[in-house]
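Listed after this line are the structures, all set down as structure tokens.
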Structure I
Amino acid sequence: MRRAEVIRRLRESGDEPTARIVAGLPADQDGVLDPHAVDSLLITVHTELQRLSEELRIGERLVYVLGPLFTAIRATSGWPGPYRLVDIGCGLGYLVRWLAATDALGADVELVGADLDAALVGEASRLARAEALNCRFVHADAFALPKAATVYVSTGVLHHFRGPALDRFFQTQAASPAAAFCHFDIAATRLAPIGAWIFHRARMRHPLGRHDGVVSAQRAHSDETLLRAADVPGIRPLLYEPQRLANPFCTTVRPVIGVRPPLEAPFRLALGRAARHMVGPEYLAQAP
């Protein structure tokens, strides 16, 4: 793309900080952005963002939910193994690589990361090879893979979808053969933008990473938005740690989960006492 066109669009959307970053990127004599510079920047920023996943212990948090979820799937007829987990918008594949390194979900779960950015997928694959991990990454639409997922997951992806696009995101998963989905994203608390600013100023070196973290927190979806969007035919939507049941000083990210109706009871059973932190659409009717 032409650098001037990217800058124009960013300024029209009110994103002056990113426009200034793009203005500093190299371009050829026709004003077309250098693709290698863009790829290098994205890999650099995603490498820095991996610190967020590490410090927030995203892997452990996800397994806290995914472990019981796969226990329920294994115990319910209709979903024979082996199983497949697909990470949507995997980036550098931190989550998939962490799951592979810890074998947290068991040998019967195939781990796949999918992303539409070829440079990020290439780097994720390189890291997996260097670490000798049993997982794979593909440059593709996660919903167009030859084999569908048993469970779709994502971290930090939901806030990129707005309105009808968010609805389609959940509808597409409901229309697939998948048994469930589990998407972690920023909790839309009043403290989220402030916390994001403090963390990214302290941990991120590149201005794009710092700016993106704050904007992401500002775009986080409310509990009501997520539950309504995920409430599609064939899926029972569940939200773990909604705002009224969580400490805003401690809750940074939390998942919206969708399960096929037969899975809800065994999933809650497998969660044990933690199931009391999980609510369904009826939670909306109880709002003060």
Structure II
Amino acid sequence: MTEDSFDGGARLVEQVAAATGADPAHHRLLHARGAWAAGEFTPSGRAAAVFTAPATPATARFSSTLGGPGGHDGDPGDHGLAVRIGDLDLVMFTLPVFFVRTGAAMAEFLRATNSPDPSAVPAFLERHPEAATALELAQQARPAAGFTGLTYHSVHAYGLTDGARRVRWARLSWRPQRPTEPLNPEEAHSRPGDYLSLGLAAELPASLDLVAQLPAPHDEVYDPTRLWSSEHTVPLGTLTLTGTEPPATEPGFDPLRLPRGVAAPLDELAADRSRVYAAARHRRA
């Protein structure tokens, strides 16, 4: 990472912290509440070009993305799952698309959604109509019953190399083998604010399948705010989580930490996320 890139990430960290009131020296900006899990990833035959071992140890962190450390897991919004498998980091969300296309727009979005001014969000949507899809999906989301029963999406398209050395762009998802029905808001809010983290141990062992969603010809491959029409998926393997022990050294998750055989997303947001994550880790160190 260049000095200019790091400085840009640091500026975005300050902008996000100012918008949300987060303390970046002590807490994650948007993923403060969370829980660790450990297990292994077993690739399918389709993923042999990327994952050569029959099974690879995996470290995962489930998180609630909104409300900071004092928020509640039952609030409307989305949740996250970051997984490290060898040289691959996958940082995904329960929303299938993102709110904006750049880090600067994300800081602007957070200023609007955290503003006491009721006109702030409508004004933001006038400037950024691409945010409407993710915002509507987040507002419609019902409280989760557990972390491992949710589907998580990459929102970015990654270039996957197949056995013939062809690169195919795809969005990745973790899909639970045991999906769970959502809770009603009253039941969720009768539980502790971090009930998802507190309940993770009781959900294990649990497995989630990694799938690649391939785009239709007209789908916007490099726009993380647009839904895809295609339902064509390819299985890539299974993540099996068996314990909740935290890692001895916390992984510095980076959406651009990729092994050979996986090309980085070409949208600007992926690069901005990488810079912000690095700068935020530096602030917490």
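Here, each number is a calculation from the coordinates, and none is a lab measurement. Just so you know, these numbers come straight off a predicted model, no measurement behind them. Cβ atoms are built from the backbone, for glycine too; each structure is taken alone.
A few comments on the model shown:
- Among I, II, which structure scores highest (criterion: distance in nm of label points 7 Å out along Cα→Cβ at positions 39 and 71): I
- Structure (I, II) behind the derived value 2.1 of distance in nm of label points 7 Å out along Cα→Cβ at positions 47 and 263: II
- Of the structures I, II, the one that -7500 was derived from, the read-out being helix-only ellipticity at 222 nm (-39500 (n - 2.57) for each DSSP H run of 4 or more, over all residues; to 500): II
- Among I, II, structure where mean count of other Cβ atoms within 10 Å over residues 55-62 as derived comes to 20.2: II
- Origin of the derived value 26 (relative contact order in percent (Cα under 8 Å, 6 or more apart); candidates I, II): II
- Answer label among I, II for the case where Rg and Dmax of the Cα atoms in Å, for residues 151-254 alone, calculated from the coordinates, equals 17.3, 53: II
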